Every structure is written in C-alpha cells, then in structure tokens.
Structure P
Amino acid sequence: MGQVVRRKDITGFVRELQKSGKTVAVTNGCFDILHVGHVRYLEKSKSFADVLIVLLNSDKSVHSIKGPSRPLNNENDRAEILSALSCVDYVVLFDEDSPRNLLDEIKPDVYTKGADYTTETLPEADIMKKNGTRVEFIDFVEGKSTTNIINKMKGG
C-alpha cells in the first residue's frame with residue numbers, strides 16, 4: 001500500500017530513492033472517479049520503474065481545470081483510494097493547474113502521460129528534455145473516462 005507524501009517533502013524523498021538505485025516514474029491527474037482505464041494506466045506507468053509517484057491535482061486545481069461541479073470526490077478521498085492500489089507507491093497533492101514546477105523539482109527518471117499527447121503537444125516536454133526524463137505515452141481504454149461515467153449517471 002502506498003502513502004501520501006507532503007509536497008514539501010517529495011523532492012528530498014525522490015533523491016533518496018534515486019541514490020539507493022531505484023528508478024522513479026511519475027504521472028499526474030485528477031483521478032476523480034477511479035475506473036478501469038485509470039487502473040490500467042497506473043499499472044502500465046508502474047511497469048516503467050521501481051517506484052510510481054502520482055501527482056494528484058488538489059480540489060482547488062480540479063475545480064480550476066474541470067469547472068465548478070468537480071471534483072466529485074475530495075482530494076483526501078482520491079489520495080487514499082490511489083494509495084490503496086498496489087501499483088501506486090506515493091501520492092503527492094499539488095494546487096497548480098499544471099505539474100510543471102513540481103516535475104522540474106522532482107526530476108523523475110520516467111514521466112508517463114496519456115497517448116492523447118505527443119512529444120510535440122506535451123506541455124511539460126521542455127522540462128522533461130532539460131532534466132533527461134524519459135517520457136512514455138500510454139493508450140487509453142476506449143470509452144472509459146470519468147466524464148463518460150458522469151454523463152451516464154445523468155442519463156446521457
């Protein structure tokens with residue numbers, strides 16, 4: 001079972017993991033309603049390194065990105081659910097809309113992102129290149145998304 005780590009502690013924590021020879025993969029997202037697409041994505045992310053850290057958008061950040069009706073589940077619940085997954089080693093909450101600054105501080109070995117992005121469209125590509133971080137793009141599971149679940153619940 002993973003654990004939630006405070007943002008101010010994560011950079012030093014990652015340095016210690018890397019010094020001990022562990023490879024660190026990082027991904028990020030809202031993970032509002034956990035579904036099979038999320039689980040497969042996280043399992044694949046973990047396959048690229050010894051340790052998987054999920055940078056989790058805080059409630060403030062999700063609200064800014066997704067609108068006033070989101071998130072449906074609060075940040076503490078989302079963090080606890082993610083950390084209960086065997087493939088997730090650590091969860092870190094962040095308030096910004098983008099994890100750019102946090103990724104630049106952490107300097108992971110691998111960064112995973114959904115295959116709806118490419119090297120050309122990835123907002124964090126410059127930081128990944130600067131820090132020598134390998135980027136892996138992961139295909140989505142067709143039809144599985146939080147938005148689809150919400151629309152289905154609304155009868156759409």
Structure Q
Amino acid sequence: MRSSHASLRRVRKIAEFQFGRSAGDALFPDECTFQYSTSQRIRYVMLGKVRLATVRAQDGRLTLSYDGAARLHAFLAPPGGRVVVHEEAVPFVSAGKTAMAKHVISADPNIRAEDEVFVVAEDDTLLATGMANLSGLEMLEFKYGGAVKVRQGRDKR
C-alpha cells in the first residue's frame with residue numbers, strides 16, 4: 001500500500017461524479033491509502049485497515065464497503081441514494097440478502113439501475129450497501145423481483 005495525492009484527487013472526482021458535489025471529501029479523508037492492481041490502477045481505497053471503496057475495473061466507478069457507505073450516508077441528506085425497506089425486510093437485508101421490490105417503501109427518484117445505493121430502514125438507519133437492479137421509480141412500481149443486490153449488510157461485515 002502507498003499513499004498518493006494524485007490517487008486521492010482521482011477517487012474524490014469519481015465520488016463527486018457518482019454521488020454529487022463534495023461527496024469525495026466526505027468519503028475519502030486525506031489519510032486514505034491505496035492498493036493498486038498489477039497494471040498500477042487504483043483498486044482499493046483504504047482508511048487504516050478498513051476498505052472504504054473499490055474502483056471497478058470494467059467501468060471505473062466506485063463500489064462501497066459498509067464503512068464507506070456509512071460515511072457517505074451521514075453526508076448525503078435524505079432521500080439521496082436511499083432505498084427505504086419495510087420493517088419485515090430489515091433482518092434479511094442487514095444479513096446481506098437482496099432487497100426485494102415488494103419491500104421497498106420509498107426510493108430516491110434519481111436512482112438509476114446499476115447505481116450504488118444505501119438500503120435503509122424507515123428511520124434512516126443504514127442497513128446495507130449495494131447495486132440497484134431497478135431505477136428508483138421502478139422499485140416502487142414493481143411488486144416482485146430484486147430491487148437492490150446487496151453487497152454488504154450491517155451484520156455481515
């Protein structure tokens with residue numbers, strides 16, 4: 001692992017593109033370090049021994065760990081990037097299971113399929129982070145199928 005100012009600037013720009021203005025500063029403090037692939041591209045963004053995010057090789061976008069999602073969740077005001085699930089789905093989503101469309105109560109209308117999102121309880125408690133299978137509006141319309149493919153749940157860290 002090594003630290004690099006250019007790498008920090010790069011991942012902050014990616015975060016701002018993906019999550020909005022100032023998201024990069026909120027997600028990645030100056031103390032971040034990086035692990036690089038064999039081709040010397042940024043692979044993992046670390047804070048101490050904790051992985052905050054991974055830069056996907058296929059498209060250069062960020063996937064968040066639960067810890068990275070928690071930092072960003074605290075920064076973004078609701079409904080930003082949030083998918084709210086019914087109370088009965090909380091134990092399953094927290095354990096890392098897919099958030100099903102029938103359990104979605106509300107969702108940020110700006111969510112697009114394949115966006116990185118937060119799955120939250122009705123009181124905005126962060127349950128998990130993952131990738132949206134549907135747009136925010138589709139999540140509310142569909143009554144079956146997966147809405148969010150959960151990457152990491154609160155209870156499975």
Origin of the derived value -11500 (helix-only ellipticity at 222 nm (-39500 (n - 2.57) for each DSSP H run of 4 or more, over all residues; to 500); candidates P, Q): P
For 1.2 (distance in nm of label points 7 Å out along Cα→Cβ at positions 26 and 130, calculated) the corresponding structure among P, Q: P
Value 0.95, calculated as Rg/Rh (Cα atoms, Kirkwood Rh), assigned to which of P, Q: P
For 30 (relative contact order in percent (Cα under 8 Å, 6 or more apart), calculated) the corresponding structure among P, Q: P
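Values quoted throughout were computed directly from the atomic coordinates according to the rules given, and no laboratory measurement underlies them. Treat the numbers as computed from the prediction; the structure is a model and nothing was measured. Cβ atoms are built from the backbone, for glycine too; each structure is taken alone.
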